[in-house]
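What follows are several structures.
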Structure 1
Amino acid sequence: MPSDFQDAYGFERRDVTLPNWRTAPYSHFSFHNVRELVPTAEIPCAAEQPEEALSASALLDAPLDTGVAGKTTARAFLDHAHTDSFVLMRRGEIVAEHYAPHSGVNARHIVFSVSKSLTAVVSGILEAEGVIDPDRPVTDYLPEAKGSVYGDCTYRDVLDMRVSLDFEEAYLDPDGAFARYRRATLWNPQEPGQPSETLADFLLTLKKADRPHGGPYYYASPNADLLGVILHRASGKRFPELMSELLWKPLGARNHALVTVDAIGTCRTAGGICVTARDLARVGQMLLTGGTANGAQVLPQSWIDDMRNAGSHEAWAASESTTMPNGRYRSQWYQTGEADGSYCAIGIHGQWLYVDPSRETVLVKLSSQPNPLDDELKHDNLAFFRAISRLAA
């Protein structure tokens, strides 16, 4: 006889395992319940305040040119794009949201590489406190990085993904360095005959490519995990404590966040953070309001201005990126290069935090997209965000 779990998901809980947790349909459960599969640390908010979702929004059912054939409303597009949670915030107010049956307003969701952007915000706060100097060499913070790819680059090279790294971000490759990386983070099971290593151990085995640092944008997740290691070393505090005290509590987050950890507690700051869609939208709103939340300055306006304006388009154009032809990348955030000044944080499997300053709009879309990349759907998502931002205006 089918259980309530199978009625809800179409499979049993025992079917969700470490080897398959990032694949459909199991991701419908696992992306909301990562801590049942991978060790995690809690990032506390000041006090949990469970929220209630808005009633159905007419905005999501209004006619909209989504750019996708047959998808003529926002809700139709969201279902098409494997959406688990969607929040539209306008001038600081939530005006529309959408949750899949297996999701909900208080459901934490792994945000994958949106984690990089959140980590960079924490770094920016520490920069303002004088704890971090982006122009310093990585070895000033981690002397043991000497001899690795990070032995002769700056913290800024790491922030802007301009490290000359001999590493391929091969999400679907079961072998090679990327699979080894995921084993070190405990995201994949250990393979017989393969040595166990921690995340920090793995990072310091990476080697330099045959080009100088500071050249083309080259996306590599290990860079953002190194940021977490450096933040811990420079501040003397573990990342969950830093993010809680510097960002999550001042932000007024309503739910505790989580971050996955390796065997010795090193945080996966490149991709392991789990938050609710509304709390992630609050991060976007904080950026829109000059780094303020609840009447206090959380992040300096100068850091936001630098993030939005100082990225190198030449470095971006010299990369292999096929999205955002006018784009830039700065401090682990993407600038679209569009006239509206929009910028965003992006994670695999369809995670988005999109900010449109011209319309004072923040959009969050958390998903269980089967293909981790899907460039065509990425283009569709960007077109949808522009369309619904105009509709909401």
Structure 2
Amino acid sequence: MDAAARKIFNEHFTEEKYTDFLHALNDGLSKPVQFRVAESPVFLTDDFRDKLLAAGRDIIDVIMQPNFKELTDRAIPENWKVARENDHAHFIALDFGVCKDADGNIVPKLIELQGFPSLYGFQVHLADSYRESFAIGDEWTIFFNGTDKAQYLNLLKETIIGKFQPEEVVLMDVNAPDQKTAVDFYITQKFLGIPVLALNELIEQNGQLFYKTRGALKQIKRVYNRLIFDEIESDPDIFDKVVDIRKPLDVEWITHPNWFYRISKFTMPFLKGDYVPKTRFLKDIQSIPSDLENYVLKPLFSFAGQGVIIDVKKEDIENIKDPQNWILQEKVNYEPVLQAPDGGVKIEVRLLYLWPDGASKPTLAINLARLSRGKMIGVRYNKDFDWVGGTVAFMRK
């Protein structure tokens, strides 16, 4: 991490500034941000940024292999397969922990990946709020490849809206207004002019989707999908109450729901390289490693860290009845490299890619970062801590 930038930020940090920052962040929003936002952004060195770029390229190369769909067909649960899948994910997110290698170098290590949208709108607003509240200079950027804010928003528009009109594209989640990430939905709506809908607001007629606007029905040509099936699987009769979106409907998906499973923990065993922890499907392991303290056990089909076994024991593995649905992954130990006023904080950086139709490959566009003092990254592991939560990484232009 950039030590000089950190020193300057910490010397000028006050709780009053942080409070003012939160007020500025929430100003103009329909309701306050529903998750904790950290006291500080992250400041990356050029060297660490370049390591992230290299790590990302290696992973994207695997995703772009001609046989990637064949490799990942088993990743999609049969009951959640959605018809009319397209050729590629429109969004790719790669999560890297900031770690220390055997030689003492600070390096990124892949934690997880997903073919699903993240906070592509909110991160712009968040960075603007940090910049204004903490006087972060113009020499710093959150964008990659020399992109500026206007160019980024144009790429976001090209990816989500494409050839359609904004009112023909809807952002949809199971209960959009009440989601913790709803702030991102409405900032995206502000940037792009697209409606935000809950799942039960979709109307099907003759295989086409519609929504009500100003008392009339408007056809939906594209769905910017923010719904994760984990959120509705507790209700087995859900599609008796709402439109069954798994059917071959006359609509485009941005991104198609199947890609959430294809680009996921399921992909990890196919990845190699210095920045990827060794990962194997549990079904392929012939003998249980003797150093289980160096591994974590993860279920393939779970969301937000649920079901992960950090302190793995031999009996944990022996008791698993469906080893084809689990991976054993080399443990990634975060290094607390961000210096808060009272000690070190762990960092995770998420690279966010956009892949509009017609583009030959995805573009690394923006980032998200999270700070943690707990055993794992995530809200449930960081209660009652400060200098933790969502943030963004700045890099020198």
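A short reminder: the numbers here are calculations on the coordinates, not readings from a lab. Here the structure is a predicted model, which means the values were calculated and not measured. Cβ atoms are built from the backbone, for glycine too; each structure is taken alone.
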Check the numbers for FRET efficiency 1/(1 + (r/R0)^6) of positions 246 and 382 (r between Cβ atoms, R0 = 30 Å, to 0.05) across 1, 2 and tell me which is largest.
-> 1
Suppose you compute mean count of other Cβ atoms within 10 Å over residues 238-245 for every structure in 1, 2: which one lands on 21.6?
-> 1
If we compute distance in nm of label points 7 Å out along Cα→Cβ at positions 214 and 230 for structures 1, 2, which one ends up with the highest value?
-> 2
Here semi-axes √(5λ) of the Cα gyration tensor in Å, for residues 222-317 alone has been calculated and equals 34, 17, 10, so which of 1, 2 was it run on?
-> 2
Hey, mean count of other Cβ atoms within 10 Å over residues 158-165 derived from one of 1, 2 reads 17.4; which structure?
-> 2
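Any idea which of 1, 2 comes out highest on FRET efficiency 1/(1 + (r/R0)^6) of positions 6 and 78 (r between Cβ atoms, R0 = 25 Å, to 0.05)?
Ranking 1, 2 on FRET efficiency 1/(1 + (r/R0)^6) of positions 6 and 78 (r between Cβ atoms, R0 = 25 Å, to 0.05), first place is 1.
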In terms of mean count of other Cβ atoms within 10 Å over residues 198-205, which of structures 1, 2 is highest?
-> 1
Entry that produces 20.0, 62 once Rg and Dmax of the Cα atoms in Å is calculated, selected from 1, 2 | 1
Rank structures 1, 2 by distance in nm of label points 7 Å out along Cα→Cβ at positions 22 and 310 and report only the one at the top, that is, the highest.
-> 1
